[in-house]
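What follows draws every value from the coordinates through simple rules; no lab data is involved. What you are looking at is a predicted structure, and each value in this text was computed from that prediction instead of being measured. Cβ atoms are built from the backbone, for glycine too; each structure is taken alone.
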Structure 1
Amino acid sequence: MGTSETAKGVRMRTPMRNREFRALWLAEAQSVAGDHLTTVALAILVFDRTGSALWSAIVYAMTFLPALAGGLGLAQIADRFPRRTVLVTCALGQAAAIGAMAIPGAPLALLCVLVVVARLIGAPVNAAQNALTREVFTDDDVFLRSQDLRSITNNIAMLVGFAGGGMLVATVGVSWALTIDAASFAVTALVVRLCVWPRPTPGDRTDPWFRATRWVFARRRLRVLLAFSWLVGLTMIPEGLVAPLAHEIGASDHAVGWLFAADPVGFILGTFLLSRFVSAEGRRALLGVLATAASATLVLFVFQPGLGAALALLAVAGAAGAYIVTVGATFITWVPNDLRGGAGGLYRTGLRVAQGLGIALGGVVAESLGSATHAIALAGVAGVVLTIPVAISWHRVRKDEIEGTGAVPDEAGPEGAGPEAPEGLRKVKPAPENG
């Protein structure tokens with residue numbers, strides 16, 4: 001696996017020893033919390049002004065659409081400019097857009113435009129963070145642990161952003177809450193500028209747009225990883241049916257929050273356990289098993305479990321769903337550095353679309369069947385059926401890797417020396433040691 005320290009010696013805290021990663025980790029956590037804080041503040045502001053649930057829903061939807069639209073196109077910016085520059089520039093741009101939202105009395109139309117602008121500016125950020133983190137950590141196990149830490153932190157930051165956002169707005173008001181959020185983005189830009197090592201532009205600005213997309217779909221191993229990520233859409237279906245599920249199993253309204261929290265809590269636990277006890281190669285070997293288990297657990301909802309059993313099932317499904325961290329890390333590792341921004345945008349966009357479509361489909365099925373539990377169970381059955389061929393394809397990919405036939409000429413990175421090459425042929429420039 002090309003590790004610089006044994007898998008047993010790598011822990012989730014290991015990436016935090018690197019100053020560059022600490023800066024990137026802090027920037028991302030702040031960004032996730034800030035995005036959700038902004039969402040809460042805008043929802044309150046728009047509803048207070050209009051009294052319209054429709055307008056509140058429209059503005060909330062607008063926080064997602066730019067990320068989907070910009071994920072494929074704007075993510076490629078992370079390959080065409082120095083990635084540190086991309087992160088700093090985007091953070092300053094988001095600070096300016098959110099700061100403008102904080103101006104008291106800003107017209108509603110202007111707020112809608114600023115929401116779109118802020119999210120579009122942020123579109124290249126995730127792609128740049130993923131690609132830059134892979135540059136910082138050339139060790140497979142350490143990189144994977146860094147992704148574990150990011151995933152856990154992002155889930156916690158999301159909860160803090162939603163919960164803390166409401167309390168912050170109630171305490172200081174919408175304008176001051178948005179001002180604080182804007183200031184935090186400015187601080188992020190400063191931290192990244194001071195703590196992240198400058199690197200040259202990874203790609204060629206003259207390359208055709210969507211080159212990374214074509215490159216990814218031409219390779220079976222990456223198509224299989226994309227398929228694994230799309231399967232998450234089916235395991236997201238319970239999240240869209242939490243309210244009717246609580247009603248159907250006879251739980252109180254207070255249980256809705258518990259049901260919402262069960263999956264992310266399970267995901268955090270599963271990520272921790274995998275990070276603590278399983279090596280990078282071991283986790284790749286388990287992808288098919290965990291993906292199948294995540295869906296198979298949902299099949300048990302056909303027995304219409306009580307609240308306790310439902311919480312346990314959702315937590316187990318969430319824990320098995322932690323396989324997605326390994327999928328994302330492996331995907332980024334197997335893409336050449338000069339294409340990682342565009343490829344990361346493709347991966348993230350596909351994942352989000354699958355999640356959104358899964359939730360919508362679950363609602364349609366539940367309405368047709370008249371039962372949330374049966375819809376969830378059916379999603380589990382569909383997930384198992386669809387996961388099996390993906391798992392078989394993944395087994396063949398890994399067999400080719402082990403036998404040394406995975407890096408055929410058309411799958412090699414630039415000059416045959418990219419991450420697609422066998423370990424002995426990799427030529428990876430080590431990240432600077434900065435503590």
Structure 2
Amino acid sequence: MTKKIISAQSLGINKQLVKHDAIYVIEKLHANKFDGYIVGGGVRDLLLNKTPKDFDIVTNATPEQVKKIFKKNSLIIGRRFKIVHVIFDNINPEKMINNRPINERHIIEISTYRSSKVNKNNLNERGRIIEDNNYGTQKEDGIRRDFTINALYYDPINEIVIDYNNGLKDIEKKLIRIIGEPKERYTEDPVRMLRAFRLAVKLNLQIEKSTFTPFAKMKHLLTHENKGRMYEEMLKILLSGSAVACINKLREVNLPHGVFTLFDHLFFKTKPDTFAIKSLEKTDARLQETSDVSLVFILSGLMWNMVYTAWEKLIASGTNPHQALLDAIYQHRDFANSIGITKYTFSAMRDVWLLQLEFETPTIKHLGHILTVPRFRQAWHLFSLRHDAGQIDPVVFKWWDRFINGDNDLRILLQEELPKEEDITKTPKKRKRKKKTITKKEI
């Protein structure tokens with residue numbers, strides 16, 4: 001392992017793409033006589049001419065020393081490996097509420113160099129690292145990183161990149177190569193296998209042969225991983241902007257049943273859920289344009305057909321449409337909890353689903369309510385997807401579309417077309433419903 005120091009300018013890194021918060025953190029670390037480098041995906045994306053979403057920082061300062069520097073704006077988290085979150089509240093003039101720019105919370109993650117020595121007492125019976133608070137040098141930390149392209153250290157103050165593992169060459173070759181012996185590294189942390197596939201698909205890279213080969217015999221280790229951690233990995237896939245392609249790849253390599261239970265129900269079966277696929281395609285397209293996509297909308301869209309199927313059955317059995325939808329949602333509460341969806345998130349998803357009935361049966365009485373519900377935007381996008389899937393009366397959808405995009409005069413005329421509450425008596429599938437108006441700012 002040879003240390004290589006390269007000029008960042010010679011590599012074409014655009015320092016302007018580095019967030020000011022990350023620069024500030026590194027400057028503070030330097031001022032206190034500690035190292036400060038951007039590491040991982042932030043450096044990788046800069047070298048691939050992509051705008052990084054996050055900038056993780058590594059240092060030779062311990063978590064306690066980092067906490068002392070950033071004081072109340074920082075928080076030590078983690079048991080397996082302690083890290084520090086430095087919290088920033090920044091005003092975003094591009095996002096407004098009541099004509100005022102909102103404050104957005106931004107977190108910079110700081111970790112301490114890890115030692116290359118792993119205590120056997122910190123391994124479980126399968127060889128999985130369960131505690132890793134053993135600190136070392138930058139060189140040792142480079143050995144502990146997962147892939148060569150993620151083991152590059154960038155100092156934006158001195159404008160240098162440090163490479164211990166020929167990661168720069170692998171970036172040129174567009175290769176994902178694991179650092180060290182693949183079987184040993186996957187045993188230490190099986191999630192690295194998933195990460196390889198996600199990065200390969202997202203960044204259009206190839207997985208190097210020896211990095212890929214062990215997956216077939218080691219993928220079963222993923223079924224033993226913590227539910228909470230696997231939920232986070234699932235979210236990374238869903239928010240990658242290449243979720244459909246990544247899920248197709250995982251299906252192609254026969255990801256074991258039980259790793260991602262939601263994917264098992266939706267995609268890894270003979271007849272995949274076409275509505276969920278279409279929903280995810282829309283999400284991928286949106287994420288490739290902007291990062292402003294709601295997780296609530298993603299999960300609501302993925303699970304909608306499960307709820308909708310139960311809803312239709314309950315209506316067919318004679319249950320009142322509103323009660324039927326409530327019951328259908330309740331039937332899926334335990335499933336959502338089993339895959340890691342929190343009560344808060346499921347409650348928000350419930351709001352999105354319940355609004356579907358109000359969209360289908362717009363009335364003067366409820367129009368104002370629909371437009372002021374916090375989850376209106378997500379509910380409208382789901383309603384649009386349902387229209388594309390043939391679940392919505394075209395007349396009703398057209399009414400809403402005109403109302404949302406029309407001026408005030410048109411909205412007044414459209415409201416006159418709405419039925420009174422007592423006029424709505426038919427089932428959701430057969431009755432004709434009219435829609436309510438939303439300004440472009442409200443969507």
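For the read-out FRET efficiency 1/(1 + (r/R0)^6) of positions 369 and 401 (r between Cβ atoms, R0 = 41 Å, to 0.05), a value of 0.45 was computed from one structure; give its label from 1, 2.
For FRET efficiency 1/(1 + (r/R0)^6) of positions 369 and 401 (r between Cβ atoms, R0 = 41 Å, to 0.05), the value 0.45 is produced by structure 1.
Ranked by relative contact order in percent (Cα under 8 Å, 6 or more apart), which of 1, 2 sits at the highest value?
Evaluating relative contact order in percent (Cα under 8 Å, 6 or more apart) on every structure, the highest lands on 1.
Could you figure out which one of 1, 2 the value 3.0 for distance in nm of label points 7 Å out along Cα→Cβ at positions 33 and 225 was computed from?
1
Looking just at distance in nm of label points 7 Å out along Cα→Cβ at positions 89 and 217, which of the labels 1, 2 belongs to the structure with the highest value?
Between 1, 2, the highest calculated value is found for 2.
Given 24.4 as the derived value for mean count of other Cβ atoms within 10 Å over residues 297-304, which of the supplied structures 1, 2 does it correspond to?
Traced to structure 2.
Using distance in nm of label points 7 Å out along Cα→Cβ at positions 17 and 41, single out the structure from 1, 2 with the greatest value.
1
For distance in nm of label points 7 Å out along Cα→Cβ at positions 249 and 337, which structure out of 1, 2 has the highest calculated value?
By distance in nm of label points 7 Å out along Cα→Cβ at positions 249 and 337, the leading structure of 1, 2 is 1.
If we compute mean projected area of the Cα convex hull in nm² for structures 1, 2, which one ends up with the highest value?
Checked 1, 2; max of mean projected area of the Cα convex hull in nm² sits with 2.
I have -14000 for helix-only ellipticity at 222 nm (-39500 (n - 2.57) for each DSSP H run of 4 or more, over all residues; to 500), calculated from one of the structures 1, 2. Which structure is it?
Only structure 2 yields this read-out.
In terms of distance in nm of label points 7 Å out along Cα→Cβ at positions 81 and 153, which of structures 1, 2 is highest?
Greatest value across 1, 2: structure 1.
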